Structure I
Amino acid sequence: MVAGAAIGVAILVFGVSTLRAEANSALPPPPPLPVSVIEADYDAGLAVEDLYPGLVAARRETALGFERAGRLDALTVDVGDRVAVGDVLARLDTRALDAQIIAADAQTAEAAAQTALAEDTQDRQAQLLERGHISQQRFDEVITSTRAAQARQNAAAAAADALRVQRDLSVLTAPFEGVITARFADEGAIAQPGQALLELVEAGALEVRVGLPRDTAAGLSMGDVLDFVTPAGRVPGRFRATTGVVDRQSRTVTVVFDLDQASGIAAGEVIRLSLDTPMEQAGFWVPTQALAEGRRGLWSVYVLVPQEGEGHALEARPVEALRVETDRAFVRGAVNAGEMILAGGIQRVTPGQSVVPARIEARAQ
């Protein structure tokens, strides 16, 4: 009895499954999926743009201070002030130095008077020598005294001049036109020799240093003008020098470019050198979202292959990525020129699926 019931249930299930299969086979296949495509457009001898970052800096930048110690009597500039060549920036208190100069001048005058007396004495002794009233030895001693007096006068004058130089150096002037970017002291402070009081950055004359591969740097010639990409657009830069030495950390060679004063760029900005790099192998550009990860480091694209009836079938083709950028890749592989490639949405399809091109995307730029 139980066995008969089980056989009946099995027959019933089989019959229902058969009816469902027949019903499904009678349904029409789903319509082809509309997709966006791009045509494979091969390029030969293509040059792609490489961007190398560089830091803009002033041609000259210096910390200014005094050669001697002294009390700061005045600081005439502040941060942000623009100065011209020779403008007074700071002064030291020179009252003690002025007194030393007066004393040195007095010593010079005293030495000059002694020199004049020695010269008069030498003239009189020369007359006595002609008359035979003194010996040659005595006259030589007089000449020596005159020369010693002249030497003392010269030494006193030199000491006075040295003090005047120190007084001149007690006034700090701008060595070149620029902008004050830092101030490290105020009036009344005691400045030490070599202590930085102000920082001056040259205005207008800018340069940028860029790290390039050694072969690329070696191909540059003096005076070459290349483009730099900035937030405000492209500006020209003139090649001036290269170190010719490969940096141990970055493995690049530093090159220096001069920038136009009217470029609108400020020191401290990061800009990028634009260089065209030729691609030695033919290939074509595809959007990065058109690439499917393949085996052994290769990639695949989905090519639309015409099929009988309506639509196309998706076929995976292996490609090699020659260059990958943010939103596009330059590839080569088993794709013929002009064939349609799935432009994106590869996660929504499978190889062999029926699709129809709904829109042809523009070539990846």
Structure II
Amino acid sequence: MQPAINRERLAATFTELCEISSPSRREGLLAADLRQRFSLLGADAIIEDDSAARTGSEVGNLIIRFNGTLAEQPGFFLSCHMDTVGPCEGVEVVRRGDIFTSRGETILGADDKSGIAAILEMLTILGEREIAHPRLEIVITTCEEIGLLGAKNFDCSLLTTTFGYALDSSGIDHVVIGAPAATRLKVTIQGRAAHAGLCPEEGINALTLAAQALTRIRTGRIDAESTCNFGLIEGGIATNIVPAQVTLRGEVRSHSPAKLVQYTDDIKNIFDETAASWRGSGEESLPAVQLTTYDDYPALRLGDEEPVIKKVKTAAGQCGKKLKYILAGGGSDANIFCGRGVPTAIIATGMDKVHSVSEQLDLNDLVSLTELLFALATVRD
């Protein structure tokens, strides 16, 4: 069964969503709009969880439920996030043919409003044609762009379905079945201040120690499964004062949990060894290093025989799509859901050049995504 997708209605929905400002923690306007849209589509339940108290957002995550009429068919959920990266205030969508961009001063918002628009169009078609479908749940999270905070504070027991799909990846016609775990790092090096011109010998330069350590640490792509990056450094007071303290922030990612631990330990050892090797004049104490790690998100890995993958393969066959099943390098809400025992694959939405003012989306890709979602909702297992 091929859906009759209303391209212009889909384009209008996408444009309207993008032009509602929804920076992280300020998703209230979009949440109100979505409540109204899903209510008009006949949602059986619209639930807002209590995550706002922990994320700092204006609103909680939304869970929208359509009970369906095919009780014998397993239901599933679709997930997107409400928030967008900056600059995102006053987005004005420009359409040239089938290509959507912003006017150029802001992001577009296809990340992740392309997914929301496709869901809304799919549900509209199901309702218009009174097409039978299993239970469908829509999970729309907050604060994804600032550390997956909405998903991290989402209570998965609110779901009545057991697997789902996060619509949140660049490109089109692929499904992410593997994504790395990540560990965030905070390294503080404590040296000793001194006047850089009068008595530099009395100082312990924390910045120099940081540089020495970083030259020994492998960054970038470490191996086929792992990456490492240090992206922030702060410290020092003035050019004429030996910096007493420097703080670095970085991350390690790997598809292998064992390698994630190994590379994190390697980094700690290098910083410790660098501090221990410092030699000053006299009997000065050695500089101190404190490394704190934070588990950011777990790995995602889905097998071919899992229902979440079998279903999307069957759906792709029904609508004549040749999907690629890939491993990705980033983390998303799907990592959090999988880590809590709820298998979640990531479906590409067509978004392109995301997190930049050059972000764009092709309407043909958005139509293709909607066709796949329709197939997911109507295919018989």
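Please treat every number below as a calculation from the coordinates, not as lab data. Just so it is clear, the model here is predicted, and its values are computed rather than measured. Cβ atoms are built from the backbone, for glycine too; each structure is taken alone.
Tabulated data
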quantity	calculated
At a computed 14.1 (mean count of other Cβ atoms within 10 Å over residues 116-123), which of I, II	I
Computed 1.00 for FRET efficiency 1/(1 + (r/R0)^6) of positions 60 and 204 (r between Cβ atoms, R0 = 30 Å, to 0.05) - originating structure among I, II	I
Read-out Cα Rg over 2.2 N^0.38 Å, computed value 2.16, structure in I, II	I
Identity of the structure behind 14.6 (criterion: mean count of other Cβ atoms within 10 Å over residues 180-187, calculated), options I, II	I
Ranking I, II by relative contact order in percent (Cα under 8 Å, 6 or more apart), the structure that comes out highest	I
